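The structures considered in this document are given below.
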Structure P
Amino acid sequence: MTSGPEKLGRRSIEEKIRLAHDLSARWGSRLRRDARIGPRLAAVRENVAASRRAMLQVGVAAACRTCEEMEGGSCCGKGIEDKYSPTLLLMNLLLDRVLPTRRYMENSCYFLGPRGCSLAARHVICVNYLCGKIRETIAMEDIIHLQTINGQELDAVFALHEAIKRYLCA
């Protein structure tokens, strides 16, 4: 490829998903076997699992679920999916995630399903953002703990993202 997937301009989420599937079909097996990509995939899996456990432990997951289900909507609103690139979606396919074929709730992010986010590798805003209500109700030491773990997730996702882009653009 002479131009990376990030240089495709503004595309719909459906187009980005289609492109991610095309990239996965063409390059997925080789990417998984690559000595630079495989270990980074494992690191992302580990760090995502640690972030999800921390979100459960400190109460962020429950607060977000309550907001979405009982209070009229969460921060995972329609349009957040526009932040996602084909490469980030490809990463999710490499991490064995199934990308949705339609939006589950009309006013929510395309990737928000009945059990929360369907993605493993998420955009920085989805990992990092904590609303005012959470910042007011969760203890500061818990927020610091969560953000430390989330930072490790973001580092792992960034390293994998860059390695995949280098591989595809070589």
Structure Q
Amino acid sequence: MNSLAPINDINLKIFDEICEERFKKLDLDVLLVTIIDNLPSDALPHLAEQYHITGNEGWLQALSETEKRNLIKSSIKMHRYKGTKYAIEEIFKTLNIVGNVEEWFSYGGKPYYFKVILQIFNRSINEETEEKLRALINEYKNERSWLEQIEFYLSSIGKQYIYAATIQQETVTINSKES
């Protein structure tokens, strides 16, 4: 390592050597918290709180560890665009939900109202989930806009087994005449 000391001072050289020895032992993966994929999963809730995405801001809707990591990675961008249609659609993408926002002027609704169309794959929807989604939308929407409705389109992947059987019967009658 090159010396950090600008002059040939013995005290600064000793300080350089001490720093070099101590910094070699540091695990940089732990220090670089911005590399979210390398962090242990038990650190994610602490980062979520630090980046202000707990509760209705997405943490409650993130089902898998991958979704939670993606949410942390996109949190700064989400806060930058909060209050826009883009923010709502991006938070859906982050949570692996296909969603579109239609504003009142595009479908002939009441002024300042909007509706959300969600295509949800392999998730179930109940009252609690719908309330969480409404809270998520209200967290990222514009303050002067009002959510009119949410349309859900649910899809799931399943296996379909088809069995078939055939039964054939044939009756042969032989008439024999002796002449």
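Just so you know, all these numbers are worked out from the coordinates, no wet-lab data involved. This structure is a prediction, so every number in the text was calculated from the model and none was measured. Cβ atoms are built from the backbone, for glycine too; each structure is taken alone.
From P, Q, which structure was mean count of other Cβ atoms within 10 Å over residues 97-104 = 17.0 calculated on? Value 17.0 for mean count of other Cβ atoms within 10 Å over residues 97-104 corresponds to Q out of P, Q. Identify the structure, out of P, Q, from whose coordinates helix-only ellipticity at 222 nm (-39500 (n - 2.57) for each DSSP H run of 4 or more, over all residues; to 500) was calculated to give -10500. Only one of P, Q returns -10500 for helix-only ellipticity at 222 nm (-39500 (n - 2.57) for each DSSP H run of 4 or more, over all residues; to 500), namely Q.
Out of P, Q, which one gives 3.3 for distance in nm of label points 7 Å out along Cα→Cβ at positions 25 and 105 as computed from the coordinates? This figure was derived from P. Determine which structure produced the value 8, 24, 19, 12, 10, 9, 7, 4, 3, 2, 1, 1, 0, 0 for P(r) over Cα pairs in 10 Å bins from 0, in percent, calculated from the coordinates; the candidates are P, Q. Among P, Q, the structure yielding 8, 24, 19, 12, 10, 9, 7, 4, 3, 2, 1, 1, 0, 0 for P(r) over Cα pairs in 10 Å bins from 0, in percent is Q. When relative contact order in percent (Cα under 8 Å, 6 or more apart) is computed for each of P, Q, which one produces 35? Working through the options, I get structure P.
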